[in-house]
Structure 1
Amino acid sequence: MKLLPIKGFDAYSEAYKEGKKFELSTAKASVTFRMPNEVLFERQNNDDNVYYGVTIGKKTAKRAVIRNRVKRLLRESLRKSIKIDIRNGEICPFLKIIIIWKRTPLHPKLISLKDVLPVVQNIVKNAVSYYNNQQKSRLSY
């Protein structure tokens with residue numbers, strides 16, 4: 001599994017619009033899931049890339065130093081969260097995931113990975129449980 005960035009404004013906008021929204025007090029996310037037949041196909045082809053986007057608005061954090069630090073922390077915490085949540089041999093249910101940070105740190109050194117990682121882990125956990133519940137409801141019909 002590889003994490004690849006979403007490139008281009010149109011691809012980013014489309015991924016945000018078509019995804020399932022998850023919201024916490026400090027961040028919100030839009031997740032596009034793989035279809036069950038895609039999971040089987042990609043398991044055979046070893047093509048289970050996850051496309052991601054992370055952002056923090058200019059109105060949220062005025063200084064570019066703070067925005068860049070938050071984006072780096074979001075990317076790293078997303079990598080760690082997906083590796084923790086997805087066990088060996090399983091295909092990640094995410095096709096695309098976009099995380100938007102909503103809280104403003106006062107100084108770049110006041111925010112660290114220990115602040116961002118639990119938020120992203122919570123988003124990933126909520127998204128995986130939503131996906132699993134959807135799969136169970138499809139099987140029951």
Structure 2
Amino acid sequence: MVSFGIGSGAPSGDATTGELVTRLSEQVSRLVRDELALARAEMSRKAKKAALGGGLVGGAGLVGGLGVGVLVACAVLGLATVVAAWLAALIVGLVLVAVAGVLAMVGKKEVREVAPPLPVGAIEGVKDDLHTIREARHR
């Protein structure tokens with residue numbers, strides 16, 4: 001059976017059980033802290049991406065509302081008179097609606113890339129760590 005010395009990772013035949021238990025406790029604590037830091041960083045990245053997507057969807061709603069307002073003005077102008085004023089309003093309204101469509105599609109893509117909102121990388125790391133511990137225990 002191989003054991004490790006207290007200060008180094010090098011094998012040593014004279015480490016006591018107490019020293020090994022202490023080292024195991026320290027390593028498990030460090031492992032848990034590192035996994036939590038990884039999960040925190042992953043969730044932070046996902047939250048930023050979700051915020052960007054949500055902002056784009058909100059922008060699409062605003063621009064879409066403006067487009068509807070212009071289209072309503074276009075209908076009024078078109079019914080009131082048959083001159084170039086309604087055509088100008090129609091062109092502006094269609095452009096605003098097209099911009100809203102593009103913003104909505106980009107925002108939807110950004111929000112979709114966040115799913116699932118779990119720290120998948122950190123969870124996989126913990127699973128790998130547990131698998132490694134179980135394998136080492138059976139040796």
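Read-outs: derived from the displayed coordinates by stated rules, not from any lab. Treat the numbers as computed from the prediction; the structure is a model and nothing was measured. Cβ atoms are built from the backbone, for glycine too; each structure is taken alone.
Thinking of 1, 2, which structure, once relative contact order in percent (Cα under 8 Å, 6 or more apart) is computed, gives back 28? Please report the intermediate quantities before stating the final value.
Values: 1: 33; 2: 28.
Label of the originating structure: 2.
Ranked on Rg/Rh (Cα atoms, Kirkwood Rh), which label among 1, 2 comes first with the largest value?
With respect to Rg/Rh (Cα atoms, Kirkwood Rh), the highest-scoring structure among 1, 2 is 2.
Suppose helix-only ellipticity at 222 nm (-39500 (n - 2.57) for each DSSP H run of 4 or more, over all residues; to 500) works out to -30000; of 1, 2, which structure was it derived from?
2
State the single structure among 1, 2 that was used to calculate distance in nm of label points 7 Å out along Cα→Cβ at positions 32 and 48, giving 2.0.
1
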